[in-house]
Structure 1
Amino acid sequence: MPSKLKFIFVKLNKRDIAYFQFILEGYEGLVTATTINKKDAVVKLFIMPSFYDDVKMILRELRKEIAFDEIDYFESR
């Protein structure tokens, strides 16, 4: 049975979205990031459960460079 993806929602400054995604996607296969709300600068991270702790570590380090918050976010369909 395949593992279910984990998600993290991040809110950051609009000017930092491209850099944030560029850094995360540099860890090829570890995490996928997509902007889901450009107006509010919300990015959704898609993470395989086995990589979740690694992604959390990367986010801790990335906070030293740019400001962002992990948030609860409910997507409307």
Structure 2
Amino acid sequence: MAEKRKDRLQFDFTLEALERLDKLKEKSGAATRAETIRNALRAYEWIVDELGPDSTITVSNGNDEVTTKLKARLLLK
């Protein structure tokens, strides 16, 4: 199996952003901050691929009750 090429990136985070990243890491069960960022990139890629600017994202709970609606244009430019 061929090894995937990797490039190292360095990010500067404010203390607030780093705290948000660490909370997301804990909530998601990711092993590392890097894994958290890779997972976030996959999720954002899915959003961009699936949604058009006029789409609406709807979140429902286990009882099929809508809890949140979000216009996709807030995430897409």
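Throughout, read-outs are computed from the coordinates displayed, never taken from laboratory work. Since the model is a prediction, treat every value here as computed from it, not as a measurement. Cβ atoms are built from the backbone, for glycine too; each structure is taken alone.
Each of 1, 2 could give helix-only ellipticity at 222 nm (-39500 (n - 2.57) for each DSSP H run of 4 or more, over all residues; to 500), but the derived value -14000 comes from 2. Between structures 1, 2, the calculation of relative contact order in percent (Cα under 8 Å, 6 or more apart) yields its largest number for 1. Starting from the value 47: which structure in 1, 2 was percent of Cα pairs over 22 Å apart calculated from? It traces back to 2. When FRET efficiency 1/(1 + (r/R0)^6) of positions 19 and 67 (r between Cβ atoms, R0 = 30 Å, to 0.05) is computed across structures 1, 2, the figure 1.00 traces back to 1.
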